[in-house]
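> In what follows, structures are represented as structure tokens.
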Structure I
Amino acid sequence: MLIGYSAGNGVQEYVISQTAADDVFVDELPGGAWERHEIDGRAMELREQVEDWHPAQVRLELGGTRLHLHSGSLSRGVLADVAAELVPAPDAP
């Protein structure tokens, strides 16, 4: 699943991709080395945007789901803050 978010001004955007945690993840984009961080108690890996078109990226697992966030207009720090605020959906009845 892929979800895109953009600001009203159309300049800032980010995308969230997700798969089951045990599935093969195919949406990861090329880039530099992944760096492990913990933001607000949540473990995640971050990649800085590189000079060509490769965007800033964050990946983490949450509630049995592997998440990958990327943006060409936001820093990895902003993406990490977004990722730290995500919550798993409640179980459906």
Structure II
Amino acid sequence: MHADLRAHNCVRWRMLNGAIFPWRFMIDGQAVEFDARGSLVTSGIPLLVRSVVEGACIALSIEAAAKGRIDQGRFVPLLQDYAYPWSG
């Protein structure tokens, strides 16, 4: 999986404290962080959405936040088998 992701341009999310949010996955029951690489770092949802919709990159998203765009066919879910469980 890591090698496959390295082949893609990934949007990276800058948190309010300035840190880059790590991509987290569950692999064989273990939480694994992935250092996504990509040409875009943003803290703006509109830019993230536009870059994904236009095919410039892939992004990590919370399923509930992306559901509407998935239902519209604007987003294509990837790596669901490795989804990291979030509380709340």
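What follows draws every value from the coordinates through simple rules; no lab data is involved. If you're wondering where the values come from, they're calculated on a predicted model, not measured in any experiment. Cβ atoms are built from the backbone, for glycine too; each structure is taken alone.
> Given that distance in nm of label points 7 Å out along Cα→Cβ at positions 8 and 24, derived from a single structure, equals 4.4, which label among I, II identifies that structure?
Label of the source structure: I.
> Still on this model: Work out which structure the value -3000 belongs to, where helix-only ellipticity at 222 nm (-39500 (n - 2.57) for each DSSP H run of 4 or more, over all residues; to 500) was derived from one of I, II.
Attributed to the structure labelled I.
> Of the structures labelled I, II, which one yields 31 when relative contact order in percent (Cα under 8 Å, 6 or more apart) is computed from its coordinates?
It was calculated from structure II.
> Hey, another quick one. Which structure, out of I, II, was distance in nm of label points 7 Å out along Cα→Cβ at positions 48 and 80 derived from, given a value of 2.0?
Source structure: II.
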